[in-house]
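Values quoted throughout were computed directly from the atomic coordinates according to the rules given, and no laboratory measurement underlies them. All figures in this text were calculated on a predicted structure; none of them were measured in a lab.
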Structure 1
Amino acid sequence: MNYNKVKVHVCGKEYSLQTTESPAYVNEIARQLDKKINEMMNSNDTISSTTAAVLVGLGLIDDSLKTNSDIDNIRTQITSYVEEAATARLEVEKMKQELENKNREIGQLKTDLELFTLKGQIN
């Protein structure tokens, strides 16, 4: 596995990271984190960068957990829809078979009626 060495800047400090992610991706994450921490610090002049980082981290983890929960709910719904679609498909096939049987039965009844009519004409 290849590791990339990436230097990022967050809150005026440089951090050296080793990651399998692309440097551009890691820099973008760092940029967004720095932005969120600075926004938090700008909204409250008395807050330290450490406190801002903790609050931003808590918010991000909260968002992540809620997103994962939403994803799980969507997966459950999709599974339910797939099962319903499979059941409906089976019902359609069953109805098609029943329709074919009824059409054969109608054909047989028409043949029987024609024979009955011919016998009546002969007698």
Structure 2
Amino acid sequence: MIPALAILLLAQLAGETLVRALSLPLPGPVAGLVLLTLVFLARPRLAEAVRPVAQAILAHLALLFVPAGTGVVGHLDRLGAEALPILAALVVSTLAALVAGAAAFVLVARATGAGDA
């Protein structure tokens, strides 16, 4: 369990280091996840060794939202003062994500010929 957790943390560290060294406009953990995926593709047995730890972390993912909820409660006065811009950003970003997802679906359906049937 400890070696698998160390692999996950080292991947995050590698991603953070890469992003900072190259000044990439990407979060370090995302770069680390890409690196980890490439390592897993090259060494499938390593992926199988990390899988139980990753599944245990994912099973308790809700616990990771506790700090975020605490932060929201700690800034309720600011959220109240800026409720309209926050609401607008949430609505616009949600609609943009829906439109982008639908457009991607249509493009893939056209490219694969699935829309012809």
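Summary table
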item: Label whose coordinates, when relative contact order in percent (Cα under 8 Å, 6 or more apart) is calculated, return 17 (choices 1, 2); result: 2
item: Read-out P(r) over Cα pairs in 5 Å bins from 0, in percent, computed value 2, 8, 9, 9, 8, 8, 6, 5, 5, 4, 4, 4, 4, 4, 3, 3, 3, 3, 3, 2, 1, 1, 0, structure in 1, 2; result: 1
